[in-house]
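Multiple structures are listed underneath, in structure tokens.
Every number here is computed from the coordinates shown, using simple stated rules; none is lab data. Since this is a predicted model, take the numbers as computed values, not measurements. Cβ atoms are built from the backbone, for glycine too; each structure is taken alone.
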Structure 1
Amino acid sequence: MADNQEERINQGHPQMNATTSLQRALPSELQVLLWSGQLQTIQFNEFAALKLLSNAVCCIRNGKTEEFGELARFFMVNEGIHSLSLGVLYLHGVLPTGLVGHRGMVMQLACECLHLPVRLTNDILYANTHRELIAYGSTEPVAQAELQALMVLGDQLLSQARYVYPDWFL
């Protein structure tokens, strides 16, 4: 039975026959989530990995554009953080299966892969929760200070991703 589980985890996993410099090995923490069905393996493609990074950079940068309102900027930066988080998982050959709560899970896993301090991880997860409240009907406003803090978090996340995955930024 254990052999079958290991085969299921490694079946079609690109790390077994990687031909790219961007793809990383699958950490054991992600293997458990793959086994439980919360993540699924993907066919790795460098272009897709670069597109996720490009989306992240553009969203975080556009969130700093004062032409947009605070709410729009808050959503843009949050989407940039989500895109970067998806990209981090993608570099390891997995993506979420789309179960409820996957957005927060993706962000938390990416923060762990990037070795972010718990405080920054909590701030990112709080911003995601705030985004979900707004998206699903809350009229709670986004304070200027909260937007500024999220932009700083986005920059810190990009900086840490550049440190952990330098080839992704070349």
Structure 2
Amino acid sequence: MKKKYYLLGSIIIIAIILAVVIKNRYAQLTDITYPCVTVDMDNSKILEVSSLKIEGKVSIMTEKRFRGRIRIDSLPVTSLEDEKMSDILFFKNKYAKNIFGSLIYNTYNTDSAKIKMDYIGTLYMKSMKMDSVVIALADSGQANGKQTNRYIIAPAKNLQEALAVYNRVMK
């Protein structure tokens, strides 16, 4: 009788471990395109209308991580083939109840054997579903990546939609 319980317990433990490994190994694939706008929050006006494409894998079991590419039509550096986007490791913001991570692109220069890093800004979302995205743009002229008051917001086609998404994600 004891052998049956040991066998049943072992099968259940192996099944749980297998489920975790499979879920972690085969992360959720994402391929989404949204209309987006670049908003200057100082003046509450749209600077540019564009599109944002998210392609990659979302891992949510052990740590929230995105591996892939985020292309923004209004930012050419995000669409260049020799630019590789760093994985985004997301952290929880307990005050705004959102998650955030750094959006960084890297280029390897074969002539000088150096890596150039372009810090685009901080990406904020309400959840790993990636259904609402706010990117706080960094000042490209600053070496320290200082944030500006310009945001790329998706999905949004106009200022009203952009402000609604911004408020949902950031507050």
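Which of 1, 2 yields 16.6 for Kirkwood radius over Cα pairs in Å, as computed? Don't skip to the answer; put the middle values down first.
Details: 1: 16.6; 2: 17.9.
Among 1, 2, the structure yielding 16.6 for Kirkwood radius over Cα pairs in Å is 1.
When mean count of other Cβ atoms within 10 Å over residues 77-84 is computed for each of 1, 2, which one produces 24.2?
Numbers: 1: 24.2; 2: 12.8.
Source structure: 1.
Work out which structure the value 3.3 belongs to, where distance in nm of label points 7 Å out along Cα→Cβ at positions 37 and 117 was derived from one of 1, 2.
Values: 1: 3.9; 2: 3.3.
Checking each candidate, the match is 2.
Work out which structure the value 25 belongs to, where relative contact order in percent (Cα under 8 Å, 6 or more apart) was derived from one of 1, 2. Don't skip to the end; give the middle numbers.
Working: 1: 25; 2: 19.
Source structure for this number: 1.
helix-only ellipticity at 222 nm (-39500 (n - 2.57) for each DSSP H run of 4 or more, over all residues; to 500) was computed and gave -7000; which structure, 1, 2, did it come from?
Numbers: 1: -20500; 2: -7000.
Source structure for this number: 2.
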